[in-house]
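Engineer: Next up, some structures in structure tokens.
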Structure I
Amino acid sequence: MKEPLSIYVLVDALGWELVRGRPFLDDLLIDKRWLVTILGYSSGAIPSLLSGRYPNQHGHWNLFYRSPAASPFRWTRPLGRLPKPLVENPVSRRVVKHLARRLSGYTGYFSIYDYPVAHLPQFDLTEKRDIYQPGGLDCPSIFD
């Protein structure tokens, strides 16, 4: 006899207070529970849910970490000397993000949020690979 198939649905930022007491997917969800996480942000929590390991084991805690030598934004260092209105605008930031992603070869979640372009060369991204694919984490996950 085959084991029953379990399906887990994680909706980031869909807090318990929003769904508790509301008929959200009641016809499909037999059991809805509040998920207690020790991690405040999805950048650390989701890899833990996918792998069953803590951040010190899977290596994902924050989106960015200080690593000037490995930064995919090293090439942006000269941009920090330009006037802010020239580099800190939506079009320039989109170009920086696109070029950095392409040059780095990273396939994971890639965003520069509101980090000042002048500071980007000091940082690297934690999620270099797509964590929802086999081999996406540096440890086994549900996708391996």
Structure II
Amino acid sequence: MKQEHQIERYLRDSCDVRDDEKFRRLGIFLLAHTVVDTHLISVLVADQIKDGVGLVSLEEIQHISDRETSHSTFKMHLERARALIPSRAGEIAEKVNQGRDAFVHFKRGRFELPRYDGQDITTAEGFRVCMDAVNEFLLLVPFQAIAWQANP
């Protein structure tokens, strides 16, 4: 039996995700947003490493990675990575971020669950459309492991 925290029901009610399946889809969507952002960051870090000359230490790679992420947002990562990724990948990332922003940022008279391409991602169809697009993004923009390896 799962243990529920005393505030959990209130939070789920407040965000209109009482249904377990809607809640699961919302969680997966937020994870997808994070993974898309990580792929964008890896592209930016790899691009900076490739611009360097000679061997790059793990410490320097970590410094570049920290600099890329510490004061930047998803939107900033996307804007800087656009020239390095296919345009379709940029479109997908932008729509994922718009859906997440609509969910997490306050608006008077709201509540709005995330949408992808106009579809509520907590519905079966909206979730499928969004996850298909995220999968396409991940195929178009593979994680750049060089961004996390010393002396590749």
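Engineer: Among the shown structures I, II, from which was the value 2.8 of distance in nm of label points 7 Å out along Cα→Cβ at positions 42 and 66 calculated? Numbers along the way, then the final one.
Structural biologist: Numbers: I: 2.8; II: 2.2.
Answer by label: I.
Engineer: To continue, here is another question. Determine which structure produced the value 2.4 for distance in nm of label points 7 Å out along Cα→Cβ at positions 98 and 114, calculated from the coordinates; the candidates are I, II. If you can, show how the numbers build up before the last one.
Structural biologist: Values: I: 2.4; II: 1.5.
Computed on structure I.
Engineer: Looking at mean projected area of the Cα convex hull in nm², for residues 18-81 alone, point out which structure of I, II has the largest value.
Structural biologist: Values: I: 7.8; II: 5.4.
If we compare mean projected area of the Cα convex hull in nm², for residues 18-81 alone over I, II, the biggest value is for I.
Engineer: Can you tell which of I, II yields -6500 when helix-only ellipticity at 222 nm (-39500 (n - 2.57) for each DSSP H run of 4 or more, over all residues; to 500) is derived from it?
Structural biologist: Values: I: -6500; II: -20500.
The value was obtained from structure I.
Engineer: Then there's this: On distance in nm of label points 7 Å out along Cα→Cβ at positions 10 and 26, which of the structures labelled I, II is highest? Mind showing how you got there, number by number?
Structural biologist: On the way: I: 2.8; II: 1.6.
Evaluating distance in nm of label points 7 Å out along Cα→Cβ at positions 10 and 26 on every structure, the highest lands on I.
Engineer: Out of I, II, which one gives 34 for relative contact order in percent (Cα under 8 Å, 6 or more apart) as computed from the coordinates? Present the calculation step by step, with values, prior to reporting the outcome.
Structural biologist: Details: I: 26; II: 34.
Attributed to the structure labelled II.
Quick note: the coordinates plus some simple rules give every number you see, no bench work behind them. Everything numeric in this text was worked out from a predicted model, so none of it was measured. Cβ atoms are built from the backbone, for glycine too; each structure is taken alone.
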